[in-house]
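Have a look at these structures, which come just after this line.
Here, each number is a calculation from the coordinates, and none is a lab measurement. As the structure is a prediction and not an experimental result, all values here were calculated from the model. Cβ atoms are built from the backbone, for glycine too; each structure is taken alone.
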Structure I
Amino acid sequence: MEIKKREVAYDGFFKMYKLTVEQEGQTFTREQYDRGTAVAALVFDTEKQEYVLTRQFRIGSESELVEIVAGMVDDGEEPEASMKREIEEEIGYEVDKLEFLHRFYSSPGGSTEDVLLYYAEVSHQKTSGGGNGSENEHIEILCFSPEELDALQTPDAKTIIAQQWVRLNKRK
């Protein structure tokens, strides 16, 4: 498969491209949702021995979701710096330790979004968190014991992947 042409189909809060593609002698079009690179972290408070997650309204699901801390990498920003910024904005913590776990595509059939997943340890909440007001975020902070995290039912893929990582790596 070869992309022959890329046109901007929509340029708003997000960007959509119309691609002209050639494969085995046939030419056809596909739409591509340009989402960029996201960062996400399973955050563990080492003082309280709890995982810190968020609840917020998500446009894609048209519902509130319980999920790990996440956000987008800003232009010119290193992913690790983005992750630390998101942790501070959303839950108010300084990061003591940040460990890269995985990179994955959230929906590669039509979206460019790749997610860099981290495990973060924190011990000091320096602000109340709650999100970035200029981005119209309203984020509720939720704390889970290891057992509660294990039992959490969520449709959010990055949180499910983080739960599986805990099951494989953090059990005594």
Structure II
Amino acid sequence: MKREIFLSWAHADQPAVERLMTKLRPELASLKDMTVTVWADSEVHIGDEWRREILGRLEVCDYALALVSPQYLTRRFIVHEEIPLIVGSGAVTSVLPVGLKPVALDGSREWHGLDVRQMHLRRQPSGADRFFNQLRGSAAQDEFAATLATRIRQRVLRDVAAGATP
């Protein structure tokens, strides 16, 4: 079974995104009975019409991995172009929100519809949720990525069983 994921992220978050994806890509590659590829806008080549490339890829991917951060929720292109295609009645793909950097979960921020979706965070023994960038140490970040890959697999299998994806 093959699935393609669109990586939706804010360029201001590049160091954190690179750390997460360095850990997540091998986890996705090791999923049983499933091939998951990730497309990011870094694959747009010089001279390409970047807007058309990005939105075109978003429309054909099976899922959009939304790496949520304060920057993500304020970037014009993300808010006005990408989020409408991954959340709400105009959605062309399924969104998988991931907590990259801390954002207040108390209703004080505009989440553009992402706040009604279950977001992947790391549950601490104390019961508190942690965003990826809050985790100290490689082991905690490795666990975040491994758990995320497992949750992606579970979501794909659930969608296939329900006939929700090709």
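Given a value of 1.9 for distance in nm of label points 7 Å out along Cα→Cβ at positions 20 and 124, point me to the structure among I, II it was derived from. Each step should come with its number before you reach the end.
Numbers: I: 5.8; II: 1.9.
The read-out comes from structure II.
Distance in nm of label points 7 Å out along Cα→Cβ at positions 132 and 148 was computed and gave 2.8; which structure, I, II, did it come from? Intermediate results must be reported in sequence, preceding the final value.
On the way: I: 2.8; II: 0.2.
Only one of I, II returns 2.8 for distance in nm of label points 7 Å out along Cα→Cβ at positions 132 and 148, namely I.
Ok, one more. Looking just at distance in nm of label points 7 Å out along Cα→Cβ at positions 12 and 84, which of the labels I, II belongs to the structure with the highest value?
Details: I: 3.6; II: 2.2.
Going through I, II one by one, distance in nm of label points 7 Å out along Cα→Cβ at positions 12 and 84 is largest in I.
May I pose another question? For the read-out Rg/Rh (Cα atoms, Kirkwood Rh), for residues 36-75 alone, a value of 1.06 was computed from one structure; give its label from I, II. Mind dumping the intermediate values first?
Numbers: I: 1.06; II: 0.99.
So the calculation was done on I.
Sticking with this one: One of I, II was used to calculate percent of Cα pairs over 20 Å apart, giving 56; which? All intermediate terms of the calculation are to be shown ahead of the outcome.
Working: I: 56; II: 51.
Attributed to the structure labelled I.
Another question about this same structure. Distance in nm of label points 7 Å out along Cα→Cβ at positions 92 and 116 computed as 2.2: which structure among I, II? Spell out each step's value before the answer.
Numbers: I: 2.7; II: 2.2.
Structure II accounts for this read-out.
On to the next question. Supply the structure label, taken from I, II, corresponding to helix-only ellipticity at 222 nm (-39500 (n - 2.57) for each DSSP H run of 4 or more, over all residues; to 500) with the calculated value -11000. Display every interim value, and only then the final one.
Details: I: -5500; II: -11000.
Source structure for this number: II.
Ranked on FRET efficiency 1/(1 + (r/R0)^6) of positions 4 and 108 (r between Cβ atoms, R0 = 41 Å, to 0.05), which label among I, II comes first with the largest value? Mind showing how you got there, number by number?
Numbers: I: 1.00; II: 0.75.
Between I, II, the highest calculated value is found for I.
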